[in-house]
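Dropping the structures in below, format is structure tokens.
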Structure P
């Protein structure tokens, strides 16, 4: 019987080891199922937004908003470009000089004004006032200078110089 007892003990130990292995495996399976359940719950929570929308819907909505903002940005860039073009041609540099064209009047009735845009293009207007007459002159200015054929007076040069400093 000792042979039978040894075989029984060996078979019992093997059976016990197998049953123990099965319980350990069953515990691991239960643990993995629990982890999988937690992951599923977190995944469902992630896939639904705060308003109950799916993440696909939220991404689609976000993409639409980004496209709308990009279109608005392009529209604003076009407006800014137009405004910059407009501003470059608008009046930016102005100076007025009063002077006495005739030494005897002494009242500084004559004047000249320089009107320039941001590109230093524009006009110098002068009015010479005498006792009995008044004359006005306009001379073009291109890139901060009078074109050839136009000679600026000392006062016009002074107004032009002052306008370009402003």
Structure Q
């Protein structure tokens, strides 16, 4: 179970400069998968599970030839890109590479176009980057991992795969 994150207050600029609104609290569990990682025949996919008030939605993207690191970066981007307004987001990923880079502890030496995509997706949100152990039985992380592997194997995004991921997590409160 994830701890409660208190709402973050932001000021919304209006003519009277008095309106204050609260950002929606969203949790994203994301994972990327590259079958044949780094090989000529690799097939990669990225999946994110977005949770808001106990409701979950799965989004995914088939990436084609990409490495596992690139798929992990894309998974976070896919989740953030699907948000329709600025939110307070807790992103959970099993990629230390993504968490440490986005928290400023790792330098960006490779995968620069992928990082640029993630930066654009993250620009309007207040984000907390969290690492979670992969393949450790965490329902949400396992559902994202399984969906990413299935999409990579299929070679395209299949809505049934995304529905299966949503059904797996049900109505767990983020």
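Values computed for the structure shown
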item: Which of P, Q leads on distance in nm of label points 7 Å out along Cα→Cβ at positions 127 and 151, largest value; result: P
item: Structure responsible for -10500, with helix-only ellipticity at 222 nm (-39500 (n - 2.57) for each DSSP H run of 4 or more, over all residues; to 500) calculated and labels P, Q on offer; result: Q
item: Given 28 for relative contact order in percent (Cα under 8 Å, 6 or more apart), calculated: source structure among P, Q; result: Q
item: Entry that produces 0.95 once FRET efficiency 1/(1 + (r/R0)^6) of positions 47 and 135 (r between Cβ atoms, R0 = 25 Å, to 0.05) is calculated, selected from P, Q; result: Q
item: Comparison of P, Q by volume of the Cα convex hull per residue in Å³ - largest value held by; result: P
item: For 19.2 (mean count of other Cβ atoms within 10 Å over residues 63-70, calculated) the corresponding structure among P, Q; result: Q
item: Among P, Q, structure where Rg and Dmax of the Cα atoms in Å, for residues 71-110 alone as derived comes to 21.6, 67; result: P
item: Structure (P, Q) behind the derived value 3.7 of distance in nm of label points 7 Å out along Cα→Cβ at positions 79 and 95; result: P
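Taken together, the values in this text are just the output of simple stated rules run on the coordinates, not laboratory data. Every value quoted in this text rests on a predicted model; they were computed, and no experiment measured them. Cβ atoms are built from the backbone, for glycine too; each structure is taken alone.
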